[in-house]
1. 104, 74, 45 is what came out when Cα extents along the principal axes in Å was calculated for one structure; which of I, II is it?
2. Computing relative contact order in percent (Cα under 8 Å, 6 or more apart) for each of I, II, which one ends up highest?
3. Which one of I, II has mean count of other Cβ atoms within 10 Å over residues 97-104, as calculated from the coordinates, equal to 19.5?
4. Ranked on distance in nm of label points 7 Å out along Cα→Cβ at positions 217 and 665, which label among I, II comes first with the largest value?
5. Given a computed value of 5.3 for distance in nm of label points 7 Å out along Cα→Cβ at positions 209 and 489, which structure among I, II does it belong to?
6. Compare mean projected area of the Cα convex hull in nm², for residues 81-296 alone across structures I, II and report the one with the greatest value.
7. Comparing I, II, where is distance in nm of label points 7 Å out along Cα→Cβ at positions 145 and 641 highest?
Structure I
Amino acid sequence: MKNAKRIIALVLTAVLCLSLFAACGNGGGANSKPLVVSSAHFESKFSPFFAASHEDMNIVSMTAATVLGLDRVGAPVLKGIEGETRSYNGTDYTYKGTSDVEITENADGTVTYDITMRDDLKFSDGEPATIDDVIFSMYVLCDPTYDGSSTLYSQPIKGMEEYRSGMESRINLILAAGPDKYEANDYYTEEQYNAFWEAFDKAGLAFVGGIRQYLLDAGYNTEEDSVKTWAANWGYDLAEDATEADFFKTIVDTYGYDVTDDGINYEKGNVGILDALAEELGDSWADYQVGIQTGNSADKIEGIEKTGDYSMRVTSTEIAANLIYQLAIEISPLHYYGDKDAYDYDNNQFGFPKGDLSSVRAKTTSPLGAGPYIFKEFTNGVVYLEANKNYYKGEPKTKYLQFKETQDDDKVPGIESGTFDISDPSYSKDVVKQIEDYNGGGITGDVITTKLYDFLGYGYIALNSKNVSVNGKIDSDASKNLRKAIATVIAAYRDEAIDSYYGETASVINYPISSTSWAAPQVTDDGYTVAYSVDVNGNPIYTAQMTAEQRYEAALQASLAFFEAAGYTVKDGKLVSAPKGAKLEYTVNIGADGTGDHPSFLLLKTASDALKTIGFTLTVNDIAQASDLYASYQSGVAEIWCAAWGATSDPDMYQIYHSKGSTNYYGIYDDELDQLILDARKSSDQTYRKGLYKAAMEIVMDWAVEIPIYQRSEVYTVSTQRVKVDTLTPDMTPYWSWMNEVETIEMA
């Protein structure tokens with residue numbers, strides 16, 4: 001539930017619908033027709049610095065231009081001014097942007113990123129954009145009091161630590177002190193301290209109220225339930241007479257007074273803890289956000305240097321492969337978000353007083369930038385945008401753009417009824433049928449055009465190396481063979497199960513990485529292998545001529561050989577005993593709502609039936625509450641489980657597969673794997689990194705702790721009647737949607 005989309009139902013009357021079109025200008029003509037796009041709920045943080053939700057970030061992307069962009073596979077475009085041509089799906093595409101970036105790895109271990117901006121970039125208000133706007137933007141993101149979603153400040157930029165040390169926001173100082181007792185200090189008064197903790201408790205009630213509302217919006221009937229009942233849907237076991245205050249106290253006991261997304265805010269429903277605090281503290285909230293000098297602090301970041309009116313250099317103290325992605329920041333106007341009189345680069349003044357982002361925060365709901373559209377207003381659940389005539393790629397051909405809040409169930413009917421021109425429903429067989437019904441057959445037709453692209457993530461089945469091992473030796477050949485015995489049979493049934501659940505909207509994958517990533521092995525690559533398709537001797541299990549039934553039987557016999565190699569006793573083609581520390585029965589947890597509704601449920605049942613014929617029991621445990629599934633594997637209790645990973649533009653494997661990774665739920669500890677992951681972090685050469693990741697993934701597969709299952713599709717549905725579909729950008733991906741070339745879209 002915590003990772004699902006938030007949906008808020010908003011009922012729009014016919015009068016409002018008419019007014020939306022009337023507000024878009026007079027006259028007919030294609031140019032005056034608005035392009036109306038469906039959206040989930042907005043938090044109205046449309047700031048390039050503080051937007052956090054996907055919906056708010058969409059508005060930022062329409063109103064801002066970035067230092068650099070990504071191509072269709074998520075790789076940075078380093079020559080944006082003249083453009084770079086790259087092939088995707090056999091077609092060459094040219095990617096242009098605002099800047100060029102040259103990366104140099106130096107002999108002393110430092111890395112320099114030389115950024116050169118185009119000199120004709122303008123903001124939507126007509127003001128020219130220069131490198132000073134980029135430097136200002138960087139200093140906002142690196143300020144000691146910055147609390148947005150960017151983590152540029154965590155990169156090894158030279159002088160960053162010295163600049164951010166010696167200063168802390170008042171709120172963090174009070175949180176660090178705790179609520180128990182005020183002690184006199186120079187950072188905050190007793191009145192401020194007491195007012196904060198009183199507001200904190202009240203904000204906690206709003207915070208857990210947001211969880212309840214989130215559950216209601218998601219279809220859980222919690223309105224009349226006790227706190228104990230609906231808190232259980234969020235993974236918390238409370239007393240029968242628990243109150244909302246008790247619920248919040250339990251959350252605080254879990255995370256302490258950490259109000260970040262890794263702390264209390266990890267449990268966020270519809271209301272964030274900081275938003276609730278801001279509401280409670282009102283006008284005094286700004287006093288708590290200001291930075292307080294607590295020690296010595298540098299007055300500039302040494303590794304951020306201006307080298308010209310349109311150029312700068314960023315220096316890192318070491319190679320950090322993902323730093324280039326952090327440099328894809330929005331170029332935000334100093335004259336709007338900051339104070340030009342407070343900017344003097346030579347005297348270490350960067351557009352605002354260090355530790356005071358009040359001028360930036362004041363513009364959070366009203367963005368201004370150099371993007372294709374100008375923000376006009378947000379009212380009644382609709383964001384109104386107008387074409388930016390100063391856009392560097394050319395003024396958009398559709399003058400008016402609107403993003404309108406709606407429920408997911410209304411996204412496809414809304415295309416047919418004329419409420420929306422583009423929407424993004426959650427793709428499923430039911431949605432496919434709905435589209436086909438409107439079109440009179442086919443997912444693209446006279447009413448709706450469907451644009452599919454891969455989901456930024458993938459589904460998998462995992463095996464805990466400790467819980468599925470022989471004699472407790474997780475890295476032994478015997479333990480790996482045990483896990484391969486199970487994985488080989490499960491993998492054999494992937495095609496049938498995924499086709500049954502998703503049809504053509506998903507495909508089976510063979511490596512533990514989303515196929516959306518530039519690092520994902522391709523079928524045409526040397527050494528590409530279907531997952532768990534070789535036997536205990538390393539020979540292919542299958543031949544091209546085999547029928548499905550022959551493949552299943554071949555997998556079963558290969559599994560039997562793996563079991564035997566793991567130390568199991570085999571007699572007459574069946575397992576009769578297990579080696580020390582291993583078993584003849586294991587359990588796989590799957591979150592299929594208790595009804596079998598999961599893409600991997602069928603393959604687990606069929607694999608279980610097959611394994612039973614050789615004397616092995618694979619018990620499929622269908623867990624109704626998602627929180628219980630998460631707890632089972634995050635706590636290290638689960639033996640085998642089904643889940644899905646999200647992906648990012650950088651394929652860094654540290655968090656999941658390194659022995660010290662924070663989400664290494666598999667319990668994989670391999671020195672060679674650790675070194676490959678670290679080596680890949682220390683290079684900016686994409687080809688070299690791809691080879692390292694391929695080798696790393698092969699180690700993961702050799703440990704047999706993960707079975708890659710499927711890559712599913714997501715979808716944009718577009719009105720065939722109201723949008724000139726051929727003006728939409730082709731070959732959409734998670735990194736490249738219709739929004740990347742919104743300026744080319746024309747209304748019919």
Structure II
Amino acid sequence: MSDRFELVLTCPKGLEGLLLDEAGELGLEDAREQTSAVRGFASMETAFRLCLWSRLANRVLLVLKRFPVKDAESLYEGVLEVDWFEHLESDGSLAVEFSGNGSGIDNTHFGALKVKDAIVDKLRLRDGTRPSVDKISPDLRVHLRLDRGEAVLSLDLSGHSLHQRGYRLQQGAAPLKENLAAAVLIRAGWPRIAAEGGALADPMCGVGTFLVEAAMIAADIAPNLNREKWGFSRWLGHIPVLWNKVHDEAVARAAAGLAKPPLWIRGYEADPRLIQPARNNIDRAGLSDWVKVYQGEVATFEPRPDQNQKGLIISNPPYGERLGDEASLLYLYQNLGERLRQACMGWEAAVFTGAPDLGKRMGIRSHKQYSFWNGALPCKLLLIKVQPEQFVTGERRSPEQREREREQNEVAAAPAPVSKAAPSPAQAPVELARLSEGGQMFANRLQKNLKQLGKWARKEGIECYRLYDADMPEYALAVDLYRDWVHVQEYAAPRSIDPEKASARLFDALAAIPQALNIDKSKVVVKRRERQTGTKQYQRQSTQGQFMEVTEGGVKLLVNLTDYLDTGLFLDHRPLRMRIQREAAGKRFLNLFCYTATATVHAAKGGARTTTSVDLSKTYLDWARRNLSLNGFSDKNRLEQGDVMAWLAEDRGEYELIFIDPPTFSNSKRMEGIFDIQRDHASMLDLAMARLAHGGVLYFSNNFRKFQLDDNLAERYAVEEISASTLDPDFARNSKIHRAWRITARG
């Protein structure tokens with residue numbers, strides 16, 4: 001065999017440039033970039049060195065042959081021509097990985113099968129001995145890449161991917177792969193900082209991946225030094241003498257590196273469950289003298305190196321995948337920025353994030369940004385020099401300035417009906433004073449609305465009301481107060497709006513809300529409301545199970561701000577619920593599509609003789625039962641689980657007061673067919689009116705914006721639209737929030 005081989009080093013997307021530099025330093029010649037790979041030439045000794053020392057590659061592939069492929073048969077023949085007796089025993093095991101397509105081969109499994117057949121046919125002996133397939137731990141792993149009619153046939157020298165160093169047996173929810181973490185450290189300048197004796201700290205270290213990779217770089221430890229099984233271990237072309245030479249060199253370098261005084265490398269993690277796994281990973285890497293991990297919150301982060309040296313703050317904060325993460329993450333990034341400004345002056349910082357808009361909320365400009373991919377997620381690495389000239393607001397505010405800002409915030413938010421739980425001065429977060437021009441404009445509107453609606457709410461004894469409902473089109477949010485909590489719903493932006501601008505405005509608004517309302521940031525809950533179909537609006541969003549008791553019109557109701565898109569209380573129906581309470585005395589009340597039965601509780605409070613509430617959801621009927629029990633009502637209040645249309649068709653009861661507030665559309669698994677409010681409302685109302693007692697009243701409401709009441713209903717019944725009288729001042733700005741009718745029998 002030749003002493004100079006073609007090699008292909010694969011890597012995650014975006015790391016090609018860094019890998020090109022690294023591979024060149026390790027001896028790869030004539031190297032050039034490809035998509036997610038670097039190609040070049042090297043001796044076998046260099047190939048071994050690349051396997052051992054590459055911090056960035058996934059695999060080191062030794063190219064056996066390049067050949068044209070016209071069809072499946074030419075693929076088979078090209079593989080068959082290789083002298084496989086030089087690479088694998090006839091009774092050995094192999095695995096084949098096939099990628100790409102074309103030349104009539106569009107299925108990778110079929111392509112891999114043709115490659116395997118060619119190898120096996122070549123090595124099959126007369127006595128029937130032939131290689132077996134072992135996908136887990138083969139003697140030889142073969143890779144074939146088919147691209148635009150050319151096959152690149154290679155041996156995988158790595159074995160399993162090189163990012164798997166072997167130290168990380170325990171990991172958190174969303175860990176970075178080790179080679180991506182190393183790439184981030186290299187881009188952040190850590191090799192230079194480490195060479196100068198600098199320090200490193202990670203304020204959100206998880207299970208310690210950044211810390212271990214940083215320590216291995218600083219201590220000159222080959223990332224795969226402790227790997228026992230390689231792709232070349234049982235390859236017949238393996239040259240143990242060369243490998244031992246390369247490995248012994250690495251062992252000597254690691255011993256020399258670890259003999260040096262350790263650099264100060266520290267990690268802090270808020271989640272106590274991750275502390276021991278992080279320490280276990282560090283121990284497995286043999287770096288417990290270099291790396292220490294402690295439990296600590298970002299809000300109290302302050303690096304204190306032994307000799308007061310500066311260095312690198314590195315962090316991979318969460319990005320936010322779930323509904324409602326935006327608010328908590330906004331404050332997390334703001335806290336991180338605050339701690340950098342207050343406790344890390346003179347340091348360099350590197351923040352790796354999949355949400356660059358959140359990165360902008362730290363209040364410090366990045367002097368460089370690099371694009372990466374974390375799997376399929378595009379990410380940015382923000383490099384920051386923690387110096388006053390980089391601060392967006394130029395502030396390291398004095399205690400006197402902070403006190404003035406706090407007093408201004410308290411004065412501005414004085415009308416808030418939340419004094420029972422307003423934060424103390426010590427709780428007022430410094431970072432909330434940093435508002436953009438748009439954020440300040442939004443804060444001003446909230447305070448204006450609060451001044452007007454707060455007086456009305458206090459006078460009426462109302463604890464829960466809508467404060468803001470997309471008053472300014474560019475801030476498409478609904479902001480509701482639930483005592484001392486804020487429930488924020490972001491409406492889906494029209495397609496004409498730039499998603500980045502919409503995201504930036506959301507963060508502006510979230511930064512403004514706690515300050516404008518003098519409510520602690522931890523009591524802001526954010527959800528995204530999109531155009532709903534079916535029962536999507538009722539689907540569970542979280543599982544926190546936190547219920548809060550609120551009062552309305554003398555009744556107590558349970559709301560849940562976190563677990564569902566809606567809270568259990570439709571604020572816009574407050575006037576209808578109060579009307580039902582006033583009219584319910586001595587009547588039999590029927591509540592269809594009852595949801596959490598808040599209207600039923602009001603009817604019972606108003607003295608209803610009996611109540612019957614029907615809904616398809618067991619979850620909401622359980623909630624309804626709790627609402628009734630909370631007010632001492634249970635004995636005469638029936639809760640029925642069922643499809644309303646089917647239930648009405650079978651029911652033979654008679655009711656003097658009926659309330660119907662159906663969804664726009666429903667296709668639950670528990671019901672037959674699909675309920676469509678526009679199509680089905682007339683037949684539904686006919687069924688319900690058949691159950692209405694002489695002299696009774698039916699109230700019908702829905703929130704479908706395009707709804708048109710069937711004209712024929714007015715011929716059969718006395719129909720009066722009462723929409724305008726069913727809106728309180730907090731919904732006066734949104735007259736289309738719902739429509740409502742009072743329906744009675746004619747004559």
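We did not get these values from a lab; they are worked out from the coordinates using the rules stated. Here the structure is a predicted model, which is why all the values come from computation and not from measurement. Cβ atoms are built from the backbone, for glycine too; each structure is taken alone.
1. Working: I: 86, 68, 66; II: 104, 74, 45.
This value belongs to structure II.
2. Numbers: I: 18; II: 7.
Of structures I, II, the maximum of relative contact order in percent (Cα under 8 Å, 6 or more apart) occurs in I.
3. Numbers: I: 19.5; II: 16.5.
Traced to structure I.
4. Working: I: 2.4; II: 5.1.
Sorting by distance in nm of label points 7 Å out along Cα→Cβ at positions 217 and 665 in descending order puts II first.
5. Working: I: 5.3; II: 3.7.
It must be structure I, since only it matches.
6. Details: I: 19.6; II: 15.2.
Once mean projected area of the Cα convex hull in nm², for residues 81-296 alone is worked out for each structure, I has the highest.
7. Working: I: 4.0; II: 5.6.
For this comparison of distance in nm of label points 7 Å out along Cα→Cβ at positions 145 and 641, the top structure is II.
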